[in-house]
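Bear in mind that the values in this text are calculations on the coordinates, not laboratory data. Note that the structure is a prediction, hence the values are computed from the model and not measured. Cβ atoms are built from the backbone, for glycine too; each structure is taken alone.
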Structure P
Amino acid sequence: MDNIEKFLSKLSQKELAIILGIMQKISNWEFVNLDTKKLKWEENIYRVRKGNIRIIFKKEWDKWKIINIDFRWNIYKKW
């Protein structure tokens, strides 16, 4: 089980539905109404913020790849 699956398994059903919806929007290139920001220290890496949860993703050719999902106090320590 990778880190993303492990984190998602710990969420409540309501939080999981919200995060899966955001992941679907990212994969469909729908960034309207998402709190998206490019990270300064990496090229082509972005984050979406939803409450205390952060989703880090990057652009690879013609698709978006989810790198990590975690709480804000843990996500940036892993870089």
Structure Q
Amino acid sequence: MNKEWIWKIFTLILGALVMPLAGWVWTMNERVIELETQVNSVQKQVAEAEANARALIGVEKDIEYMKGTLGRIEVLVTR
């Protein structure tokens, strides 16, 4: 065998190894993009949930204030 044949066999083997690896990298890149999209979606949902939780806390405080006010009015009316 001469050096040219050795080189051709080497490049053939190398190509057989590199092409599946390139396909795997492409697939993993697509999956990473999908995961990034899902993470962004979940982050938006978490931000919305936090805003809703703050709003609920505000409503609870308002209700407690109204209960206190109604209690004072009840005391004044029943005197």
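Computed values, structure above
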quantity: Origin of the derived value -36500 (helix-only ellipticity at 222 nm (-39500 (n - 2.57) for each DSSP H run of 4 or more, over all residues; to 500); candidates P, Q); calculated: Q
quantity: Read-out Cα extents along the principal axes in Å, computed value 115, 11, 9, structure in P, Q; calculated: Q
quantity: Which of P, Q leads on FRET efficiency 1/(1 + (r/R0)^6) of positions 47 and 63 (r between Cβ atoms, R0 = 30 Å, to 0.05), largest value; calculated: P
quantity: Label whose coordinates, when FRET efficiency 1/(1 + (r/R0)^6) of positions 15 and 55 (r between Cβ atoms, R0 = 30 Å, to 0.05) is calculated, return 1.00 (choices P, Q); calculated: P
quantity: Read-out FRET efficiency 1/(1 + (r/R0)^6) of positions 7 and 39 (r between Cβ atoms, R0 = 30 Å, to 0.05), computed value 0.05, structure in P, Q; calculated: Q
